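What follows is a set of structures to go through.
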Structure I
Amino acid sequence: MVFKPGSNIQLPKWKNVQELQEKILNYLEDCKKDNRPLTVTGLANALDTSREVIVSYENRNDEWSDTIKKVKRAIHQYTEERLVSGHNVVGVIFSLKNNWGWKD
């Protein structure tokens, strides 16, 4: 998120929701092409921002948050599927607990 100097007004980091969606699609396509896992941090890096900004946008309850929630659902699904398929279970459990609120 971009902050206007001298104020608490939070301005959008991207020009519009369509630009955000394009960057997200590029991230998803790159992960598929390069056989890389989907992660919240990877998404944040692809969007040239931080995990905290992703969470901030997710909590806005507007078209920006709808876009973030949709991609985070896809990342959540990917992470769960990795868990049940037996891939690096400890790392997957860590991610599910810290990114998705799962508990023992």
Structure II
Amino acid sequence: MIGYVYVLCSCKTGKHYCGSAGEPTRRLEQHNANAVAATRGKGPWQFVRLYEFKELKAARKAEFYCKRQRSANVMRALATGTLEWPPQFAGQVVRQLSSVGRAADL
């Protein structure tokens, strides 16, 4: 199953959030419905960037890698598409999409 790492931007605070999902459109709806504890009350959220991975498992590992870095620089690089993925992920990224807006824009 294809997996995605997504980067969201809060329209309310301007902060970014990254996550992974098999169905990013559905996941964005959950974020905007306050069904995700980490983003509850901080939205509405919009997609900024979406990375498509060959497998959902690889996307989950990439999300964990990014969050483990605990760095604003990593989040900024994710959001702008300038992150250089470590070798274990570089071959797994199929493509990246960027859009400021709703899920339908991607």
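Computed values, structure above
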item	result
Source structure (of I, II) for mean count of other Cβ atoms within 10 Å over residues 47-54, computed value 15.1	I
helix-only ellipticity at 222 nm (-39500 (n - 2.57) for each DSSP H run of 4 or more, over all residues; to 500) derived as -9500 - corresponding label from I, II	II
Comparison of I, II by relative contact order in percent (Cα under 8 Å, 6 or more apart) - largest value held by	II
Per volume of the Cα convex hull per residue in Å³, the highest-valued of structures I, II	I
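The numbers here are math on the coordinates, done by the rules we state, and not lab data. Computed from a prediction, not measured in an experiment: that's the story for all the values here. Cβ atoms are built from the backbone, for glycine too; each structure is taken alone.
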